[in-house]
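Bear in mind these aren't lab numbers, they're just calculated from the coordinates by the rules spelled out. Keep in mind that what you see is a predicted model, and the values were worked out from it rather than measured. Cβ atoms are built from the backbone, for glycine too; each structure is taken alone.
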Structure 1
Amino acid sequence: MKRAASPPVVDSLDPPGLWLALASLTACLLISVTFKLNDPDFWEHLLVGKAIWELRSIPSTHLWSWPTYGQRQVLPSWMFCALLWPFWTAGKIFGLFVWRWLTTLGIFYVCLLTTRVLGARGLAPILVIAVCGLVFRFRSQVRPETLASLFLVLELYLLEARRHGNQDRTHWLIPLACLWINVHISYYLSLVLLLVYQLPWASPLAQRPAQRDQLRRKLAMTTVAAAAAVFVNPFGWRAVAEPFDYFFHWRHEPLYKSIAELHGIDWHFHFRDGLLPLMLLWSGLQLWCAMAKRGDAVEATLWGIFTSLAWFNQRFVSTWSLIAAVFLSRDAAWLLDEVLLRSRRISPRLLAATTSVLCFLLCVPEWSRPDIQPGIGLDPLSTPVSACDFLARNGIRGRMFNDFELGGYLLWRFWPERDRLPFMDIHQSGTPKIRLVYEAMLSNREVWERASRAFGFQVAIVKRMHARGENLLNFLDADSTWSLVFVDDVAAVYLLRSGSSREQADQLAFRVAPGGMERLAAVGAQIGRDTALSVRFRVELERMARESIANSSAHSLLATLDMQDGRWESARSHLVQAHGVDPLVPMYFARLAYVEQNEGNWREALANFSRARSAGELPTIDAQIAPVLERLGDLPKAHQAYMAALQRDPSNAALRQGAIRTARKR
């Protein structure tokens, strides 16, 4: 199955065409990773980088959460944090995007260079790498993986260059392994690749036996030296042990089991980015190459390792996409250039133009995702900016409980103030017992109440978007010893009524509006019967909207109240503001259509009902659009819509009368 040495292949694209195709690839990669940052972890990475530069040392004790403050620690990714800080100081958010652009282009152009070492030319590698960039884009946010991924593809390039008879520079992998462990916990992948390329079927191609033996011995020595180099880090063997601790211990803890990205592939999430077609295509092409006696055992080995990792842990999907970008490009180039296009004479310029157009067309479905906001900036729903503004404005301090996802920004805003440190940071820092109690608190009221007293919580900052089964917001709403004092789409802030902020807990408390859904449902059932309660609820919703720009939920509820009161212009304004914050605000187009309908804007109502159906807000719109079509004078379509709606609801008298009326008018 070992592939023969690839002969030089002439590009099917001429130099001007190649530059056009590369420009299109560059544009696609940059567009793919230019969306608003919605990963809150980077705030802690920035803070750690700031601390390293300010302290002029690498902290060896834990400084980031109060339960284990001062204990000995392994500081994950300290070198990444230190390298990231200058980008922030130079350009703030724009500087972070520069990091994203540089690392992404570096990663995929090294992949392209590696495919050329393998003999791939022409159209196929450009297209494959563009689609692999879509799969990678979600791990392109400002995380240590961006630098670790660059190390991965650099190592793959050096190993493949050696295997294909180029100058052997694999000794560079020794310092690379040393850098890698100081950047990310995935350093062990460096050693995995080195071991794979020492397998019998990974011998250098087109070399005499004596040369192969010499290269094998040299790579074995490099592997030993790289394994020793990973111990060159500020934390010694404890840093080396971290991935093994995760595999044997941490991943079995309930907290880690609750983290979605540590589970298998979420195919719904990857529906648009081409992951499934890429996986099927790569598997199929390997079989085809094997039948054509062009199989590559090294490729098959790496495919098995990285597909298994991705299948069981979604974090490795981006890593899989980088391996695929190299080997799938080579296989696709063989299929396209040497099988399908060899006997056809196609203008290189036409081929370049086709490549460029296809790059963009393949990317458009993923770029148009409604849950990702394109542009340079910060997704307002990802970070508790307004909640921290509220704490600072009102001088609120004390022992804090927080969801770990919020810990990074809390650190960024308040470190090194000891009385404002989070309970848990983005790395789930703490003892196994603390992590076990933390996870139980989110879903068990008795555990929350016991732990709250034991830890002495005085402030609770709880994320509003929570996983199924988490009920802490509902527990706090039902507990009279806590007051809800701030709420937006990102976080709700509760204060202990008997704590150090007891005055704020009384003065700033919401009396009607809750943080959780259980009490909100109860309030919604009451306001239709209690006008005074409805007025108080409206006042509190307006306060929520004033206190945070990230409050689509408050604007959405205000729009519903306005629609109940017949205040159509105000309802439209609140709906538009809600949609501006959260493009996925529930029933946006359907409610906007009802507003337009009640204001007599029939064409706008019809268009919004159609958008509501396309967005899945209304499974059918016959009953809604029939009277609108009738108003617009389109009687045949109105009658058809009435009849279709009657088939689903035969007892509806209004629909029956509409059908009779439109039939007579026709």
Structure 2
Amino acid sequence: MRMKKQEEKILWQPKTSKITAMAVFSKMCGFENDFDGLQGFSIKKPKEFWSLLWDFLEIKGFKGDVVFEQKLHLIDSKFFPNARLNYAENLLQGKDQDIALITYDEMGNKEEMNFAQLRQQIAQVAAALKASKIKKGDVVAGIVPNCKEAIIAHLAAASFGAIWSSCSPDFGIEAIVDRLGQIGTKILFAPNGYYYNGKRFDLGEKITRVIEQIPSIEKTLIFDFADGSEILSNGDGVEKFENWIKPFVGEKFNPVLLPFDQPLVILFSSGTTGKPKCLIHRAGGLLLNHKKEQRLHGDIGAGDRLLYFTTCGWMMWNWQLSALASGASLILFDGSPFYPDPMRLYQIIEQEKITHFGTSARYIDACLKEGLMPKNSLDLSNLRTIFSTGSPLTPPSFDYVYQNIGNVHLASISGGTDICACFVGGSPVKPVQRGLIQGTMLGLDVDVFDESGNSIVEKAGELVCKNVHPSMPLAFYNDEGNKRYKKAYFSKFDNIWAQGDWAIKNKNGSYVILGRSDATLNPGGVRIGTAEIYRQVTKIDEIVESVAVGKEVEGDVEVWLFVKLKPDVILDENLIKKIKQAIRDAASPRHVPKNIIAVVDIPVTRSGKISEIAVRDVLHGRKVKNIGALANPEALEYFLIKNPT
């Protein structure tokens, strides 16, 4: 499916006067003003590329004399096998008085922390962990908001080789246990409560029940986050965070040099198709790849300020944390982005002079639907870049950013928890075209395959990566012989990573992500990406949100579209006709839904992604796997229908 010309309109051009890190690195590699040449070099010459990148990014540590060892299977290949570094040390190079963190909660409370203070508190927590008999390779975890305590605990663990994992506090008990119970969690960090949309949620009962169901937890540290919430009473293995660290005031930050492949974090798949997969990511791989994406593709540097609207249950929390390694300050916000004012995040962008703002495509679409026009009332002149991910960003959302936020580099990026990084995304030296992702990330040989494994252009197919890169998971937890790892990503094509995304690669190297390939529609045997439908539905003002699924009927598949409407809007024949006509005109007759049905709400995962698979399972009377992965499981009730009405 070729993108229509109006969707390829250039919306932004890089400033020729702006010297970006990407341009400097390109020149250093011998490809001045030739991004495509640099991309080709990064794939064809991996030893030279990754070695030069290490030097350019000033990775602190010892590189070693071997850059890359190619093995028969991608999983077995190695980067920097003799290197030694520490992830936390690389993130904490800022000058003592430079601001490292600025935190906001929903109540408007603000706190600043400079690098000297951050290093000191990390040293204090690291000493307390060691005194609690935590050693290299042990797992410590958090059920935590997006707050300073989460970052301190993570980097304290990383400073001596313990492994970090986290869930957002709004996760259900089953969802938390399904994750943290699989990985042998020894120490648990949690707040007394949290805020969302003006409400305070106490966590005492939830934490108690989690502890009861995960016997490996030896100690639980509770910190005060929500005013008025009771701190969990001191019981067996439960202690106040502030009391636990008090004996270690004055400890010095003393990071340990560790291998490139040292396990750093365990992340989890969404869990909507079964029990979450536990993905172990290596310290060196995340540091090198994140810094590449942030310094080169995002042009984040010393003195910049990054606000990424995320939770600790989403891989983007781990991604944004690495920006400290580029000398940026992190602005953390926890709560509803629309409380107490729909412009809340834009107000923080103005107040803190944010240069880089990251969010989900769903948030941008919600701002569009709400008619928010921040640039009309706020000074957003410091904002240079907006990152968007989580789901495909539609062309109207591209328009919205440039019409109502500003002339920024809009970097639509796509990757996943699977690699805790990006396959495709932005480039500050290339133009932004309406509806298109600018291109592939340096060092990754990304392509689109048809079902037979042939590379295809301007046709929908499976997004793949044909080479090894440092952000591939080190392993799945407790996966002997990498059996589950290989089945998850290498069963579709031999020794080629299949991401599970349905995509289009254009002749100019740009990409369009059409949705998850396991949720692809197949009416009459023709594969259709759901994003091709959403792309048109988003343009219809009466609709807030939608989900399209395939309904199995007599050996074929019908497209059913469920829509959440604005208040006081009725799904009558005229609106149904309008929706179908828009899809028919812009996509094809095969994309037109057989049935369009109004629902009160649509289920989303806790990272904000619409759960098409959960809707499809309910529609077919199948059990929804791991319902705890959903933020609003009650929405599934609206899909308990057998026939349209």
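Using mean count of other Cβ atoms within 10 Å over residues 75-82 as the calculated read-out, with 17.4 as its value, let me know the right label among 1, 2.
Numbers: 1: 22.1; 2: 17.4.
Checking each candidate, the match is 2.
Using percent of Cα pairs over 35 Å apart as the calculated read-out, with 53 as its value, let me know the right label among 1, 2. Display every interim value, and only then the final one.
Numbers: 1: 53; 2: 39.
Traced to structure 1.
Ranked by distance in nm of label points 7 Å out along Cα→Cβ at positions 395 and 531, which of 1, 2 sits at the highest value? Present the calculation step by step, with values, prior to reporting the outcome.
Numbers: 1: 4.2; 2: 1.5.
If we compare distance in nm of label points 7 Å out along Cα→Cβ at positions 395 and 531 over 1, 2, the biggest value is for 1.
Match the computed value 22, 18, 11 of semi-axes √(5λ) of the Cα gyration tensor in Å, for residues 83-170 alone to one of the structures 1, 2, and report its label.
Values: 1: 27, 16, 9; 2: 22, 18, 11.
Traced to structure 2.
Match the computed value -7500 of helix-only ellipticity at 222 nm (-39500 (n - 2.57) for each DSSP H run of 4 or more, over all residues; to 500) to one of the structures 1, 2, and report its label. Provide the component values of the computation, followed by the final result.
Values: 1: -19000; 2: -7500.
Going label by label, the one that fits is 2.
For Rg/Rh (Cα atoms, Kirkwood Rh), for residues 195-570 alone, the calculated result is 1.10, so let me know which of 1, 2 that is. Before the final figure, lay out the partial values.
Values: 1: 1.10; 2: 0.97.
Only one of 1, 2 returns 1.10 for Rg/Rh (Cα atoms, Kirkwood Rh), for residues 195-570 alone, namely 1.
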